[in-house]
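Each reported figure results from applying straightforward, stated rules to the coordinates on display, with no laboratory input. Since the structure is predicted, the reported quantities are computational estimates derived from the model, not experimental observations. Cβ atoms are built from the backbone, for glycine too; each structure is taken alone.
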Structure P
Amino acid sequence: MADSPLLIDDRDGIRVITVHRPEKLNALNSATLDALFEAFEAAAQAPEVRVVVVTGAGPKAFVAGADIAEMADLRPVEGRDFALRGQRTMRRIETMPKPVIAMVNGFALGGGLELAMACHLRLAADTAKLGQPEINLGLIPGFGGSQRLLRLAGRAATLELCLTGTPIDAARAQALGLVNRVVPADALEAETMALATQLAQAAPLALRGILDCVLVGGEAALDEGLAYEAAQFGLAFSTQDMREGTRAFLERRKPSFGNH
C-alpha cells in the first residue's frame, strides 16, 4: 500500500522489511508497530521466506525511537497500552521461527534499539549510534529495553545506558555484545545480505531448532534447557534435511536443503 510505513522486498528467500518514515527518522508510532507485527506474522507463515532482514529508510536512522509526538499526551492507561503494543511486536520478532537480522544503518535509539535487540543477529554500520535515552524524557524503556539489554549486555551496562541515556557508538556496542558485527557504512548492506544468503541456504528446520533452544534455554534452568535441546536434537532425525546433510557430508558435496 502506498501509505504503508513499511517497504517489503523479497530477494531469493530473504525478505527485507524497511521501516519507511524517513521524515520522522523512522520513529515507531502505533500504526508502524502494528504494521511490523503483521509483516513478521506474514513472514513467519510464508514458506518461501527463510530469513528476514529489518532496517530503516534513509542514511541517518535505523529507528530513532518511539514517536514522541504520539506519546506526549498519553494518559497512564494509554501509555501502558502503547508499551504492550510495542512489546507484542518485539516478542513476535524474537519468537520468529526464521532468523531475523537487524541491519542497523544509523541511529538505533529507544524503541529502535529495542527493535534491534528483538532480532536474532545485529550488524551495525560503524557510524551507528545506539542507546536508551528515555530518561531524558522522564520515561523508562517500554518495549522490552530494560529486559533484553540486561540479558544481552549485563547489569552494569544496562544501568549505565538506561540511567544516563547517553548513546554509545557501534564499536562499544559490539564490545558489550549488543551487535554481532560492525561494518563500514558503505559495506553494510552487502555484508548483511551475504550473511542472510548464508542462512537462507542452511537447513530451515535446524535453524528453527537452534532458535527455539536458545529462546527456551535463555529463560530456563540448565537441566531444563539441556532436556529441551536433547528433544530438539532427536526431532531433527525425523527430517529429510538431516538425511540430506549427512549424505552430502559423506559424499563430499554441498547439501541442498528444503524445508522438510
Structure Q
Amino acid sequence: MFSWMFDYPTWVVGLIFALGATAISLGGMFLVRPLFHRWIHGNDKTNEMVSLNIASFSVFYGILLGLVAVGVYANYASAEDIVEREASTLAALYSDTSAMPEPHRAVLMADLRDYAKETIEKDWPSQARNIVPTGGTDRVNKYLTDLTAVHPTVKPDEIAYAEAFGQYEKLVELRSNRLAKVDSGIPDLLWWVLGIGAAFTIGIIWMLDMEIHVHGILTAVLSMFLGIVIFLIADMNKPFRGDVLVGSESYELVYNSLMKAR
C-alpha cells in the first residue's frame, strides 16, 4: 500500500497527504454539518456527550497511532544498524582475507571487491524499487567456493582461514537480514485499521456544534496532523525506498577506503 508515493519527491507526497486530508475533512464537514444539526443538536448536552466520546476514542486511536509510528521507526533504525554492521563485517573479512597465502589471497580479495561493487551499484537500486536483489548472493557463493579451496598448512594461515570463515558466516547472516527487510512493512490489515480510525476521528469532530469558522479550524488542524503522521508512517515503512532511505554510505566507505585503495 502507498507504493506510488515513492515515485515522487518526499515534500510533494507530504503536501498531498496533509492538504488532501484537510480538503477531504473540510469538504465532509460542510456536507454533513446541516444534517447533524437537524438530527442530534436538539439537546443542549450534545456537545458534552460528543466531547466525551472524542476524548475516549482519541486515547485509544492515539495509542495505536503512536505504537505504529514507534514500530516503523524502530524497523528503520534496525535496517540502518544491519547495514552498518554488514559493512563493518565486510571490512573485517577483507582484512582477514589479506592474511591468506598466495595465490588464493588475490582471488579472494577480488571476490570481495566484486561483491562490494555489486552491492553498491546493483543491490541498492533494486531495493529502491522494492525488488530483493540476487546478484550479491552469487558473489558471496563464489567467495565461499574459493575459500574452501584454500588448504592452510602453517599455523598463521590456519588462524587467518578460521577468522575469515567466521566473518563470512556473519556477513551472510547480516545480508540475509537486510534482504528480509526490503519488502517487509506494515500489514494491509493494519493500514485499514489506521484509515478507519482516522475517518472515525474526523467524523466525530463533525458532530460538534459550534461556530462554523471555529469548527473548520478545529477540523483542519486535526486532519492535517493526522495526514502528516500517516505520511510519516508510510514513508518510513520501507527503509530502502524513497528519499529518506537507508543508504549505501557504509558500504561505499569500506569500498573506497579499504578495497579500492589496494
Structure R
Amino acid sequence: MEPRYAAPLGTPVLREAAGIRLAGEAGAALRATQAKAMASDAELWRALLGGAPLSDAEAGALEALARTHTVPTGQGVLSRSAAADTLVALRSGEVALGFRTADGTFRTERIVRGPAWLDLSSAWTGDTHVMDAQALGPAQVVELPRAALAARLAVHPGLAQRVIEGLAREVQALAVNTHELMHKDAPARLAQWLHQRCEPVDDTGNQAVVRLHERKRDVASQLAITPETLSRLMRSFTRQGVIEVSGYLVRVLDTVALERLAQA
C-alpha cells in the first residue's frame, strides 16, 4: 500500500515541491553572489581609502553613488580636455597615466594597477582632469560624482576624514616622485623603480624578481630618460651582478646592492 500522501511523478504536488527547491537553490546562489560582491566592494573601498574597514553606513553611502563601467584595451579612460566632475578609481586592470600629444602619441608617466585612484583630486577643483589615461588591457573603472559625494560626506564625517587622508597620500606620493626626478640621477631612479617592484623569491630577501608589464619606452618615460639610456643602465646593472634580465623578467641577484644604488 502506498503512503497516504505519496504523489506520482509529474503531479502538481511534486512539480511545486521541485519548484520550491529550485527557487531556494537559486535564492541561495544569489545571496552568495551578493555576499561575494559586497566583500569585493568592501575590499575596494579599504584599498582606496586605507585604514580599518568602512562601517556598513559608510560603505552603503559609497555604493549608492558608485558608477562602474568597463573600458576596452587601448581606449581612453581620462582626458585632460574633459571637465572633471567625478572622482575616478580603477577597480581592476592596468591603466597608463600620462599625456597625449597633438599628433595622438600617448606618453606614459606611470602605470596604475587596480585597485587604485586614477584621479582623486581634479573634481574637487572644478577643473579638467590633470592627466590623460588609457587602458592597457580591459579595465574596470569606478566613478563617484563629486556633488553627490560631497553631500554624503557632510553626513558621514568619518568618511570625509578618509577622503582627506587619501588626498594627503596622493600629495605625498607626488612630492616624493618630484624629489626623485629632481635630485636623483638616472641610475638611482632606475634602481629605485626596480626596488619598489621587487617580489622576494627566497627567505633571506636578498634575491627578488621584477615582472615588467610595460614596454621599454613606457618605463623610460616614467623615469624621464630615453629608451636607449634605459637599455644602457640595465646592461650596467647586469655587469655589476645586481640584476639579470630575461625578456620581461628581471631577476634581482642582490637586493642590498640595488637598494644602495637607489639611495645614491
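Figure out for me which of the structures P, Q, R the number 18.8, 65 belongs to, where Rg and Dmax of the Cα atoms in Å was derived from the coordinates. Computed on structure P. Structures P, Q, R were compared on distance in nm of label points 7 Å out along Cα→Cβ at positions 63 and 143, and the highest value belongs to Q.
Given 4.0 as the derived value for distance in nm of label points 7 Å out along Cα→Cβ at positions 55 and 239, which of the supplied structures P, Q, R does it correspond to? This value belongs to structure Q.
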